Structure P
Amino acid sequence: MTELKPELLLQAYAIGVFPMAESRDDPRLFFVDPDKRGVLPLNEFHISRSLRKTVRKRHFEVRYDTAFAGVIQACAEKTGDRPDTWINPEIEALYMALYERGHCHSVECWRDGRLVGGLYGVVLGGAFFGESMFSRETDASKVALVHLVARMRAGGFTLLDTQFITDHLVQFGAQEIPRDDYRALLSQAISTPARFDCEGDDWGFVEALLAR
């Protein structure tokens, strides 16, 4: 186990680095500072026609911060498509501590009382650092992402950091940018006042995003 504390973890995010483990069963952590960073520009967020239809049907009940531990545990689970993960027990404990301090949030998709998809991430100023997402039903994580972006736009956020680029994220408009460009965006974002409001119905924000 490392001696990494939640306060040090926030300082790491503020300078553009984040922790990972080699595997679920490896207790060691290391910091990552990629040459190129994944970001999802909020003003260029792309929603496919089929996903717009899915979101408008409101198949899922979307909640915030009602099952943070369940979300991170689901993200850490091994699946057929993902035989191992980088989320070890220490990472779970660290992000639970950040959640308790108000610096971590979860976006959750529920159906019939079951948690079927979602994501979680870290908040500093006007930056949201997306950590991981999961789906137990088709499109659940995608719907969670749409709600996240709508909430971020409404709350005055300027940076959605995806850390790395995946095919899943590219379809939404995610881009890779050089480290120096990322750090400039990060510096501006963490000094920007923003509010991640977990209360109330966010459907009006989502409708505004879908109508763009």
Structure Q
Amino acid sequence: MCFPGFETGFTRPEKMMTLYSGTTCPFSQRCRIVLYEKGMDFQIHDVDLFNKPEDLAVMNPYNRTPVLVERDLILYESNIINEYIDDRFPHPQLMPADPVMRARARLFLFRFENELFCNIEALEKGKQKEGDRARQVVRDSLAQIAPVFAKQKYMLGDEYSMLDVAIAPLLWRLEYYGIQVPKQAAPLLKYAERLFSRPAFIEALTPAEKVMRK
């Protein structure tokens, strides 16, 4: 029995870490941000999500991006990929070093997936009612966390972390998804601008992502 990520017929790059990244995929954008934050050697293989290469299904049984390939290792799912990169190249460290804070960070990441990013498919491909429902859920969830940024720069305080990486692609797409946060969420929008001004964030944007936001 062959498990993806261990032995497949896929021809892997010999040396350099390679990210198979959807050009408009918010989950791929997370991984691109981390790679650029680390300032390491890597290559990005752009994947057209409307015309996926056959190799993608060989590397990832869910046939979606992102996928990270390094020698004999194949990883998928953005949070798993990003933690691996953070462990492999620890400077600058994006996950907290303290075990308690690290566990809390993972809980936040879990909540992001289950409360925010689970709505991405409905926002991008859903019918009108599904899209409207998803927009309302995301709007309400963001409004709840907005007050945090009246007191601190980033999710975990003054230090930029993996939590900021994780939520940034969604904040970048708010206008694109037709999501308008309420006026009381102004601290969230200022926080978003801090994320967008980071050099690694700017470098990680694809041409298709740049036009999502005016």
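Descriptive notes on the structure:
- Which entry (P, Q) yields the derived value 0.65 for FRET efficiency 1/(1 + (r/R0)^6) of positions 141 and 181 (r between Cβ atoms, R0 = 30 Å, to 0.05): P
- Label whose coordinates, when helix-only ellipticity at 222 nm (-39500 (n - 2.57) for each DSSP H run of 4 or more, over all residues; to 500) is calculated, return -13500 (choices P, Q): Q
- Identity of the structure behind 0.85 (criterion: FRET efficiency 1/(1 + (r/R0)^6) of positions 37 and 101 (r between Cβ atoms, R0 = 25 Å, to 0.05), calculated), options P, Q: Q
- Highest-scoring entry among P, Q, by Kirkwood radius over Cα pairs in Å, is Q.
- Label whose coordinates, when mean projected area of the Cα convex hull in nm², for residues 61-156 alone is calculated, return 6.1 (choices P, Q): P
- Structure responsible for 22, with relative contact order in percent (Cα under 8 Å, 6 or more apart) calculated and labels P, Q on offer: Q
A short reminder: the numbers here are calculations on the coordinates, not readings from a lab. Predicted, not measured: the structure shown is a model, and the values here were computed from it. Cβ atoms are built from the backbone, for glycine too; each structure is taken alone.
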